[in-house]
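Dropping the structures in below, format is structure tokens.
Throughout, read-outs are computed from the coordinates displayed, never taken from laboratory work. None of the values given here were measured: they were computed from a predicted structure. Cβ atoms are built from the backbone, for glycine too; each structure is taken alone.
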Structure 1
Amino acid sequence: MTSLAATVLKAFQAQAAACRGLGSPFTADVCDAVGARLDETSRFGRRILGWSGDPVADALALRAAAGFHALKRAGRSPALTAAYPPNTIDGETLADALTAAIGEHDQFLHDWLDSPPQTNEVARSSVLLGGALILGQEIGLPIAWHEIGASIGLNLGFDRYRYELGAASWGAADSPVRIRSEWRGPAPDTAAPLKILERAGCDLQPLDPRSKRDRERLLAYIWADQTERLARASAALDVAAAASWRVEKADAAAWVERRLSAPQTSGTLRVLAHTIMWQYLPGATQAAITASLDEVGRKATAATPLAWLRMEADEKPGTAGVRLTTWPGGATREIARADFHGRFVDWSPR
């Protein structure tokens, strides 16, 4: 085995461990099986084993797993249909099914690897709501909401969902999207004012919730044994498809500079938000976004404030940090630690 192939195998093993930790033993088994069985007899195998980038940073194992899930969802592989949930099989049978699918759909699986995952996990909206309620409590102005890495736009509509956050609830009781997060710590102030005046999002490869192809692509990235996540995303796709907004195709740094340099209406709060996407940005892009925020923040006033709300991986393993920076002043604080899929939130605003 070449050193590159060994690195790829370790990436698949690490992703399998992460999937088990996030409650998806089936996707973990897929990652393990692909890592163990993959060879250079297929274009799919050769591309993975000779991957030119960083297999961890590029989420290579999740790209591969989603390709198989897409085939199964489309009903194109009887072997995968028989092997995937709700059916229960052993690891060897699963590996055989994956091998058969590679043989039958080599070109499809090869091409699927072109794009990084776009899960657009809806349950992450719980921390967006929590952050927005803090801003409502402390600043109390209507919001112009901006999101980078917005994918298909599901979290752009976070204020249209129903939330059950421990003892607290928020949102329309008849919303088709219901988000239940285990809320640890004080309940958010659900009486705080929250009014979204406008919203906009960008992504390098935005998806359209009205497109069956794009909807299926997003759902393929959701792990096959997590039926609640799949149902929630499907409902959120319907909400997004009926909404007036669409995600723009744009580089995040250029988009942020353009949006934040536009004149701000007095008496409004501009918010830049993002969840689990910062790690995929080049360092130069991260620096440019931060510079744009700092520049606009220096000019912020009580009548034209700015906020930066983000949920991202950091040096603490197992959870994502939820941080909020507000201007004038530029003070940053960690307001929560959260599960990457929003299953729980350790809320500690201060």
Structure 2
Amino acid sequence: MAEAAATSARRSGGAAPALPAWAGTALRLIVSIAVTLFGLMALTFLIGRLLPLDPVAAILGDNATQEAYEAMRAQLGLDQPLWIQFARYVGDVLRLDFGTALTTGKPVLEDVARVFPATIELATMGILIGTGLGIPLGVFAAAYRDTPLDYFVRVFGLLGYSTPNFWLGLMGLVLFYANLGWVGGPGRIDTAYQWDVEPVTDLLLLDTAMAGQWEIFWNVLSHIILPASILGFGALAYISRMTRSFMLEQLAQEYVIAARVKGLSWMRTVWVHAFRNVVVQVITVVALAYAFLLEGAVLTETVFAWPGFGRYLTNALLAGDMNAVVACTLLVGVIFVGLNLLADLLYRLLDPRTH
């Protein structure tokens, strides 16, 4: 009787249909992203107001009259209540209007679009180096625990965590550029070649390879290899350490013993069985490391005069250019949110236990 009543109620529309599982997950994800980005906008707005930098003084200079100062303050909307300023700021961000950069006189978004490809190229090379070396080192360190190889990887990782990038950059330039001449100097490309590259993606390695300009390609590679290696060293330390930790947990499981009893070789057991179970976790670690490289290349770009996002942010901060500083801060946050989201989606796609 109860079943018949429930069926009748459903047919008559008495109970609202439940959302599919995927729809509920998507809704929660959208709400989470919206709340995170709104909080990020509020944070960047507060940063712009709390930093001891006066945008009016940066525009007019120290010798401006009080009347000119007040007029510019009103023009920028800084004389309005804080909540009105925040509402205007949110509206401008939603229209992708971050104002004009004081240092260049161009729209901030145009400046960021111009400098960001250089940072993407540098960070991508760095993460390729860090991932290509960090994952195998972490796996082998776990497979041969408490051996000289394991000790080497752990010490190497400790150096990667503790050695400042700017010091490594300076020492690398002195040794490999000034003394040995193995790499190119500061900048992305020699001055003699910079006007010969037709910008398509603004990624010089890709543009020169697509155009078949191999002489220029090798010149660009000689400039990027040292700063990318220094960034990759830090990523390598993080990735190898986390990979080792994940692998140690898996190698202690009973299925590893069962695989060995069946006659599988140690390396096949490690790479085919154990490593397969940590791939998703390693992907998450790599995504986070990549995000850190994109936003953490400030000192490296400064040392190597790399015309990228980090150097642009540093110059804007030193000049008191709050439009550029706030926009760059917001972009860094969006990068972290985006890469975390990507890692979460990959986790769900690759790990059937999350379905």
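The table below gives the values:
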| quantity | calculated |
| --- | --- |
| Winner on distance in nm of label points 7 Å out along Cα→Cβ at positions 31 and 311 once structures 1, 2 are ranked, highest first | 2 |
| With FRET efficiency 1/(1 + (r/R0)^6) of positions 111 and 215 (r between Cβ atoms, R0 = 35 Å, to 0.05) derived as 0.70, matching label from 1, 2 | 2 |
| Identity of the structure behind -13000 (criterion: helix-only ellipticity at 222 nm (-39500 (n - 2.57) for each DSSP H run of 4 or more, over all residues; to 500), calculated), options 1, 2 | 1 |
| Source structure (of 1, 2) for relative contact order in percent (Cα under 8 Å, 6 or more apart), computed value 16 | 1 |
| Identity of the structure behind 42, 37, 18 (criterion: semi-axes √(5λ) of the Cα gyration tensor in Å, calculated), options 1, 2 | 2 |
| Of the structures 1, 2, the one that 1.2 was derived from, the read-out being distance in nm of label points 7 Å out along Cα→Cβ at positions 103 and 327 | 2 |
